[in-house]
1. Between structures I, II, where is mean count of other Cβ atoms within 10 Å over residues 213-220 highest?
2. Taking distance in nm of label points 7 Å out along Cα→Cβ at positions 149 and 205 from the coordinates of each of I, II, which one would give 5.1?
3. Who wins on relative contact order in percent (Cα under 8 Å, 6 or more apart) among I, II, i.e. which is largest?
4. Mean projected area of the Cα convex hull in nm² was computed and gave 37.5; which structure, I, II, did it come from?
5. Suppose you compute helix-only ellipticity at 222 nm (-39500 (n - 2.57) for each DSSP H run of 4 or more, over all residues; to 500) for every structure in I, II: which one lands on -9000?
6. Where is FRET efficiency 1/(1 + (r/R0)^6) of positions 469 and 541 (r between Cβ atoms, R0 = 30 Å, to 0.05) largest, in which of I, II?
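Each value in this text was obtained by applying a stated rule to the coordinates, not by laboratory testing. Quick caveat: nothing in here was measured; it's all calculated off a predicted structure. Cβ atoms are built from the backbone, for glycine too; each structure is taken alone.
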Structure I
Amino acid sequence: MLPILVLSLFFYISSVFSYRIGNLMPRMASSPLLPISTDAPPALFVSKPHPQPPRRLDPKFAKSIPTNKFYTNLLVDTDANPNPVFPLPYALRFESNPNDALNGFSISNIDEDKKVLGSDPNADPVEFFFSIYTPSITISANELPDLPQLILSEPDDFSIVATLTLSSDQNIVIPIVRGMAFVTAIYKNLTPLFFTGVGFTSLSSPIKVGSFQQFTVVLKDESTWLIYANGNTEIALTLTNGQIVCGSGPFEGIIQIAKVPKDNIDQAIGIYSNSAGIYATSAVLDVQNDGITGTYAFNWKVSGDLTKPLLHFALPHQVSSLTPGANITTISLTSPAKGQMIALTGISWSFAEPVLNNIGILPTDFESRLTDEKKALIVQQTPLDVAQDFTKLSNLDSMYFSGKVLAKFALVCLVANDVIKDPTLTTTCVNQLKDAIQPFVTNQRTIPLRYDSSWKGIIIDQDDPAADFGASFYNDHHFHYGYFVYAAAILRHLDELWGQQNEGWVEALIRDVSNPSADDTFFPTFRNFDWFSGHSWASGIFSSGDGNNEESTSEDYNFFYGMKLWGQVSKKPNIESLADVILAVEARSMRTYFLMEDDNNVQPIKFIKNKVTGILFENKADHTTFFSKEIDAIQGIQMIPVTPIMPYIRSKKFITEEFNQIFAPIVDGLTGNFQSLIEMNRAIIDPDAAFDHFANNINATLDDGLSRSWALFWCAVQTI
């Protein structure tokens, strides 16, 4: 036993100091889903309610309310102007029409060949693509000319329950779940009615499928849909005046609706029929990390006929990392912006990804690649960067831009300490950095942060929804706070006492973005990261016709890299372990949907030459940014900041293709701040050329989150 105990102790010690030595040894296991803390946020965050509390939420719901979720539109929309939600592969919309009495929930799913490509559909690449929301079938009831009340309940990371209520004994309950194969409606004492925005062509007579009746519906767009019904009585559906009406009176039971893929109708109907009656209501997440492989699992909560196999749709990045257990079927449906989804059977899905073992606070083994000649320029430049006024430059009216500046200077201090190893310069730099960050960690800025007691989160103390990119309405928290967490991790590496003293402030920001446990009741779990989509969402509690969006993939993974480093330097392996798994999932997801190599087979073929999606919505991809249509900005916002985690997400193959196809002809003519980021990326494939750019262009514009000393160092230690 003694050798085993000694070896285990060695692994533990290695994990504690891995941020210093970048070792390749596996870490001692620690549950990634342990709460970071269950304490209230630091008292320096004054608690206030939000000016826009959630709408339609069941007043009995007492937990933290998720934001940035696929169903957010339901929580913030007005009845007069509802936007869809995108559980995938279906989109759903609350139809609230007091004038024409067509009330209920509509369902849309658009085939790949019906997507809109623009602005010139003949271009290659096209600028954008999206799916037009088309209400193919709307779930309703004869009694719903009376406007129903919509009550939302049980929101979590995978689902929400929508209840259309006329009275305590008349309602329709619809669990809205990521990946649902059937749209399931549980009727209570209401008479089923279905209408369409497309037009019905035919309705079949019912056939018996076990205890269910199965109806086949063909629409005027030639799509085929199935309706399954099982309840207290058999229902008699007829196609009358363009609507499917029930002539058998009020119904209590389950109705399920599914779209049939047009390429294998008969086989798909058989698979659907075999699973009719069972449906998912949510999922329980499990995450494990042994230091070599990260696994995450969705254990679906199910209801209905539990003797049936659960049928549920998976996204392409999930199918490519699926471990044995769930079974892949031949049913596929198109998602609006993430390719073809494949239906799986099984109530437990598990996915495996290789996790980071050799990425620390600096590039691994960088000293072996740093020549004396290049180091001399770094030694010359670093004091010039340290001589800048950190406090003045970071004292901005934006958490986002302030965080970028603080992270920039944290990297300057890291170069001073770990690269050129000048203790006097390091002390000067660290003291400057601590002074600059002090107003933030003490919350003494002109615009401080506060604790929002409505949605439960840390927001800027402004009620203007447009302030600081919408941060008070939960936009971009992972972008903004990622810079602070990253800077704090570097500062703790350089000054352990500072890190200990400010741990509560840093971890409050981490908990706001990525609280891993419901035991922490002060924040919702995983505000930004979407375990089903495999990446984060930036949009907070704003309504959008295309659903959530994500613009900057690099600032997304920058947050989790900062979180990983914070776990390392604070010796909290559960924090690092969780960040490692999320980064592994993001690496696959971002390469699948956002960072498109030439052989990408998920996104539309006429969109791939853009190389990046630009802004990816739930329903649309648009090769642009929210702030510029210039090509260097569109590509460059996916590069910022450049740190040791970047090559893990952005493959050398992708960087080569992007540079050669987009930037090689124009890079020498670029003059803006994004040119510096393009050169930092270029260093992965041509480090000497990139180094020469920064060495020879002393007055070249740099991104406001990039110092010349870090740029020189980064380019100097890359190798082809």
Structure II
Amino acid sequence: MATFLYKVGRFAFRRRGLVALLWVAVLVGVGFAASTAPAPPADTFSMPGTESQKAFDLLKEKFPAMSVDGATARVVVRTPGGEKLSDPAQKAKVETLVGALAKAPDVVSASDPFKTNAISQDGTTAYAVATYKLTALKLTDEAHDGLDKALADARATGLVVEAGGDAVKVDGAPGGGAEGIGILVSAIVLVLTFGSMIAAGMPLLTAILGVAIGGAAITALGSTLGLSSTTSTLALMIGLAVGIDYALFIVSRYRSEMAEGRERQDAAGRAVGTAGSAVVFAGLTVIVALAGLTVVNIPMLTKMGLAAAGTVAVAVLIAVTFVPALLGFAPVKVMPRRDRKQYSGKPLTERQQRKADKRAAKGPKPNLGTRWARFVVRRPLVVLLFGVVGLGAVAVPAASLQLGLPGEGTMAPETTQRKAYDMLSESFGAGFNGPLMVTVQAKDAATAAAGVGKELAKIEGVATVTPATPNDKGDTAVLTVIPKTGPTETETEELVGHIRGAAGTLGAGNGGAEILVTGQTALFIDFSQTLDDAMLPYLGLVVGLAFLLLVLVFRSLLVPLKAALGFLLSVSAALGAVVAVFQWGWLGDFFGVEQPGPIMSTLPIFMIGVVFGLAMDYEVFLVTRMREAHVHGAQPKEAVVTGFRYGGRVVGAAAIIMVSVFSGFIMEDNVFVKMVGFSLAIAVLFDAFVVRMALVPALFALLGRSAWWLPRWLDRVLPNMDVEGEKLSRTAPAVPAQQHRGQEAGALR
């Protein structure tokens, strides 16, 4: 691996113009394909194999006029002074509102609360439901504007009017400022790390190129593969993150090779052969983590994971080809400004020579990574206990993790959706915000559904059951069950399970009817359950495959094992922090959490996939340097210090960049975007600075040479990937600085 990539790096450095032209051609090609491709399909959500999806598909087939998958707006009306809505003047206002809703763009129908008996017992509150012919994700701005106008006109008459449902435009969507803040912080960290604007710009340029190619490819293939416009969200985020990381490590290794006296082309080849090998295997672990989302069996997540995995693959290819080509365009300017002249091939002045000799006589000054590694290897047990106990304490709240999906009851109190939710709960009961739809299939569906409805009304936890509505053929009927509890409460989930458990008995007693439960509440419950069931298989698949990859990389069993265990510890601590802030409300004011509630169901899966990939990046880049020193004969503790001398600063910079990028999303108004940003930022913080920078070197110090233990039979079976570049060390060694400058000067002449 190292030898092959060494040749790739040298070729890209030497033929930099050709390589750069090829990547520009790729960008132009996929850009043109994206611009001429048909519009990508709208986002769709489905969960094959679940009861709610089966019932939903049945309703679409049996009740085509109902527009089952169409968006809905539930408009809640209340008189301001407690007057009865039956008062002629108030009734006229409500009927005017219903008429305006019915005439709004894309609306199929609007229910009249006076005809559907959707009026509270005290007569002061009512609700009307507007049904649209399009799904929420396909609604146009005209549809949203029409709804807003109808609400505004009704409020102007003196009524209190609020609206919920998926047809209502959601405020607080990501504004785009977070990405800008992350890029700005990344640029500052890179400049401070490299001391060179050119060196700092290379990782940003290559990351943006990779993201542009990946995003354009997703758009170009959108209509063919069914990739919606939001499929690229995860791909862009991960592509930017790993793109910066991978280029950062190769540029840093190139500078190290140059400082050791390598000729420029050889330095580029060795940087790609060593750091590039680590990039390839780190990229493979990220790809495994993202492609593993297919085991969840939710098409939306599968497409997002595969699209992101493809973008990571592009980032790896760019890192090992385009980065050395860019180094060829600026082989000296990537070096620190004070050291550039000694690498330029020009003879040093007498004064500059004296300074260079003085620095050489003093030897390299121990950097922060070296000093930290020496501290850890002197006190490994203390560091290990402190880190494990600290992360374990932070992880305690994770035992109380409650999963759910975004609901109007958890929105900010000032939003119209939250106000409508509260008004319905106060006047009709919490269950009106999460009705269940029960389908009944039988030869005489109307009669069977009537019997089923009577039995359902007797179940504890059911507030009311509406009369059944049969289809035109009379073989299917649907009725609505209103729970006594809200859609996110445990009692509602238990009610859904109870109805499904009793469906066989109820159906047998009513003409052998088949009974299914669906509706948004049931759909959310099934979604959370599907993710919960997939958690362990997904974790086992990702960690298992990554373990095998790391065994190949490090030729050790204990190194991959502690890498996986450290990841589980950091993720547990991150989930604990998320629960404490977003579910319990600790430090809620500081982080802008207005309404504590359940944690988004998709968060643990996404966090495992994203953070695992980044964690293995840092593990590979840091420990590869340690193994390289170990292979070349260094003692165990000396190998740890060497690894941190060369890799600690760069890994720390990469982690700070990722924490900064993710932290930018904490400032968004959308609570779930805020939750994702916080969870990823805190997870990377824990994993990089506690696990990789503290626990890993402490364990290496305690284990000594046994850390690299591998059974002899396995050592003979495994192929030697040579990630640390042992074979490269047998080629021409580094030349002294003076001779190096002479060679460079000759090359320039």
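1. II
2. Here the read-out was taken from II.
3. Across I, II, relative contact order in percent (Cα under 8 Å, 6 or more apart) peaks for II.
4. II
5. The correct label is I.
6. Details: I: 1.00; II: 0.10.
Once FRET efficiency 1/(1 + (r/R0)^6) of positions 469 and 541 (r between Cβ atoms, R0 = 30 Å, to 0.05) is worked out for each structure, I has the highest.
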